[in-house]
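What follows is a set of structures for review.
Quick note: the coordinates plus some simple rules give every number you see, no bench work behind them. Since we're looking at a predicted model, the values are computed, not measured. Cβ atoms are built from the backbone, for glycine too; each structure is taken alone.
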Structure I
Amino acid sequence: MQRALDELLGLLDLEELEVNLFRGQSPQEMRLRVFGGQVAAQALVAVGRTVETGVVHSLHSYFLRPGDPKVPIVYQVDRIRDGRSFTTRRAVAIQHGEAIFLLSASFQRPEEGPEHGLRMPEVPDPETLPTTEERLAGVKDQLHPEVWKWVTRERPIDTRSVTDHNPFKPTPREPRQLVWIRASGRLPDASLLLHQCVIAYASDLMLLDTATLPHAIPWNDPRYAMASLDHAMWFHRPFRADEWLLYAQESPAAHGARGFTLGHFFTRDGRLVASVAQEGLIRPVKPRTSA
């Protein structure tokens, strides 16, 4: 698992081409488009490279076009403002001469103020829950060998779902899910931004799936086109991405071929450290008719 995490860290180690200009790669996987969490994390790395003081506390982003996994992504950073307390940056991800992703991020110098946070849901400890491979073992014989190899491959993020369900043959249920997540290995201690980038990557792994739960839509259902449209995050407190975090997700609404989702990250001792909001495309695809 550490190897998969090291590969992710390699993707986040962007090449600096020029002042405010960076280049990122994509993994050699069987993907038709670049994973949205990867683009968001790389863009956050790019803007972070241009900030000398302060910690990122929020980001807002839009997915404009599908990313091509076969070619590098160029990130162009605009230094919008350097203030006394807050620093603002904007990054545009470019492929084939067109913008595919837009991110704005705000950084803040450390300050003191009032504190409170939502209460963490009561859930089993992550060590008591099955891994992805263990959870899907019962349906292994029903899957094509290549599909089984894909869903059980080494991943940079370890996930332990609190609720047992079959993602290939789901049944309707409430649009909520609780998942323990952490990086699949040890991360460096020095950079809080790196831990935030890893969680930004992980935040897009399953959030939109929450909006499909009441409708029992499998993750690979060819009757629907699904993609992230926008993504926003707020970082409330420091944390480590290589220690277990509970990712509590819910979907308050879906309409107009769009699903709206929210997520909260809690440490094991119950501290709320980050929040997420996303709207994604869930578009029914009309079946093709032959002539």
Structure II
Amino acid sequence: MNQKKNEISALSLLREERMPHIWCPGCGLGTVLNAFLNALIKSELPLEKMAVVSGIGCTGRTAGYVKLDSFHTTHGRAIPFATGLKLANPELNVVVVSGDGDLASIGGNHLIHAARRNMDITIICVNNFNYGMTGGQVAPTTPLTARTSTSPYGCSEPPFSLPSLVAAAGGAYVARWTAMHVRQMTKAFVEAMLKPGFSFVEVISPCPTQYGRKNQQATGLAQMNYYRDNSVIKHGADPQDVSIEFNGTITVGKFVDIERPTFSDLREEIVGAKFNPESKA
């Protein structure tokens, strides 16, 4: 991994022996992976100190495709696994790449508490509004009235707005882009990886095989363009105001970028002082 910067490309960071990938034509995950690898190069973070963690689902395959120290964990447990890596070796740069079902449903409790603690890890959450790999079931991000395999007449459950959820829990960096905003998404990944504390980037991605088909969305490039053309960039928007309605506009941008003591900083300050003989505590 000690390659010179000018010798590194996104392609060189892929496990080519595992190609072709499993992602469907028209899915945005390949674009997200390419943006992440290019962001990693631009960040100039040392590759030998990079760890990529994912859970289960379509997005979870990312960990198996990158030629880095990577970990494909159990469903919903990517964040506690990443937390353990960071606490055991604080020099690591830990990035979680997983889907909305994995991170916000079975892993939702881990998501809010890692944000609350301000763990120094980066989360890339690809949101395609359903469980794409297992049959297109309703997810905690499925918009009201949208159809899935388990809500054939329309979803009747109010969805999470993930930027609002993470910001309310204490995330230090919160942004959202779509898979069609490649340059902005790449820049957000760089900023998130370099940001001390809990950073969260949501990427809205089409799922043509499941969500798109059940909701009679256009296919191919037309569907990708739909996500771009229906997006409105609002940097600094109140995360409470960026909910996504079915077939509505998608508010994208950088919503939160604040300074907070990280979990490790506070632990060293509080616990370290207790055991320091020179401390007045």
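Couple of notes before you dig in:
- Which of I, II yields 55 [percent of Cα pairs over 12 Å apart, for residues 42-81 alone, calculated]: II
- Among I, II, which structure scores highest (criterion: FRET efficiency 1/(1 + (r/R0)^6) of positions 26 and 194 (r between Cβ atoms, R0 = 30 Å, to 0.05)): I
- When FRET efficiency 1/(1 + (r/R0)^6) of positions 10 and 178 (r between Cβ atoms, R0 = 35 Å, to 0.05) is calculated for each of structures I, II, structure II comes out greatest.
- Structure from which -5000 was derived, helix-only ellipticity at 222 nm (-39500 (n - 2.57) for each DSSP H run of 4 or more, over all residues; to 500), options I, II: I
- For distance in nm of label points 7 Å out along Cα→Cβ at positions 98 and 266 computed as 4.3, the structure of I, II it came from: I
- Answer label among I, II for the case where mean count of other Cβ atoms within 10 Å over residues 162-169, calculated from the coordinates, equals 13.5: I
- Entry that produces 156 once volume of the Cα convex hull per residue in Å³ is calculated, selected from I, II: I
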